[in-house]
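Each structure below appears as structure tokens.
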Structure 1
């Protein structure tokens, strides 16, 4: 089965993609991770991407699509793949469809993880993590059991991502509304789009996705 998970920053796309990958053996594809790996490995695409990124420009769509194409050609993607947060624009969506068609494959589902933006700003801006082990916490919803001490490793130093603040999150949400949200009708018209409630508990979101995929695996894997 070939899936796309869409949703604004902080909606939980990465977490749900990881769970699906572990449960079904589908490859989890994150363009950010793939770009970093390609640059580190010094591949042809990585060399091109590195020079573009070092100049402060965005990596062009044709390079991203070529990179995804190479990735889904690998054996571990034969059973299916999950694109985490890509495509982001209508042009990318159309280019992705074209690339898949050339390989005799297609998308089976596009899952939108819907959120309440005000609640999402609070969710993201309250996050912090243990410096030593990376365990995640939240100022309001998940504080350490012992104040100032990590539940997992006992560490006493915590950090917060520089972009995990209310203003930055609002800017990222505005960019999502302007660029990515308009591709939802594209997939809705193709009969691929389904929506789950991303503000539910983590396990409940996982169950919602499982219900949406129920009955869709037979005969569709790898197409």
Structure 2
């Protein structure tokens, strides 16, 4: 049997405690640790070395990252360490929702990762557009009942694969590449759009299935 995937799940831990008492990182880690083939640990910005010490990153096959308010607080030293582990060692980088503005994703993709717009999206329909991709295994189209929308254009390099695409109840003209993949030197990078902190999206089974599949893919297990 292959060793378990080692997942380091990171958050600012600025999420509303009434929605995520243990943080989005805690919610994700709980789900991943319930799987037989993943071992997950949590980290946050107030940990020593902002939760991304050399020891922590050397342990991880994949780093899952959720951030919102404190992107710029990540130090150059810690950012460089993350980028090195992705590019040179092949650690996966899995950015969630507002982590499109994480320093790690911006550095790895070498673009601004900006959005066309943001707003109250009502319900979000997430459609599987690459059903044969490993991240889509066991996933069918689903609806997130309430969310914040992001709109195109999304300032990123052309993805190698767009697995998921979202449309929004607020305006049927709004859409977004909500599950996108890249390879950056030795590492894999996955961006997943759902995950706004004021709604319990990270407890939705379909969302957690994508998180699990994305974790395995970014860790090069699928």
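Of the structures labelled 1, 2, one was used to calculate relative contact order in percent (Cα under 8 Å, 6 or more apart), giving 29. Name it. This figure was derived from 1.
Which of 1, 2 yields 16.4 for mean count of other Cβ atoms within 10 Å over residues 59-66, as computed? This value belongs to structure 1.
Determine which structure produced the value 2.5 for distance in nm of label points 7 Å out along Cα→Cβ at positions 163 and 203, calculated from the coordinates; the candidates are 1, 2.
The read-out was computed on structure 2.
From which structure (1, 2) was distance in nm of label points 7 Å out along Cα→Cβ at positions 147 and 171 calculated, if the value obtained is 3.3? Here the read-out was taken from 1. Taking FRET efficiency 1/(1 + (r/R0)^6) of positions 3 and 75 (r between Cβ atoms, R0 = 35 Å, to 0.05) as the measure, the highest value among 1, 2 is held by 1. Tell me which of 1, 2 gives 46, 39, 36 when you compute Cα extents along the principal axes in Å. Source structure: 2. Tell me which structure, out of 1, 2, gives 1.8 once distance in nm of label points 7 Å out along Cα→Cβ at positions 11 and 211 is calculated. The value was obtained from structure 1. When helix-only ellipticity at 222 nm (-39500 (n - 2.57) for each DSSP H run of 4 or more, over all residues; to 500) is computed for each of 1, 2, the one that comes out at -13000 is 1. Mean count of other Cβ atoms within 10 Å over residues 35-42 computed as 17.2: which structure among 1, 2? Source structure: 2.
Distance in nm of label points 7 Å out along Cα→Cβ at positions 19 and 99 was computed and gave 1.6; which structure, 1, 2, did it come from? Derived from 2, not from the others.
Only the coordinates and a few stated rules stand behind these numbers; no lab work does. Since the model is a prediction, treat every value here as computed from it, not as a measurement. Cβ atoms are built from the backbone, for glycine too; each structure is taken alone.
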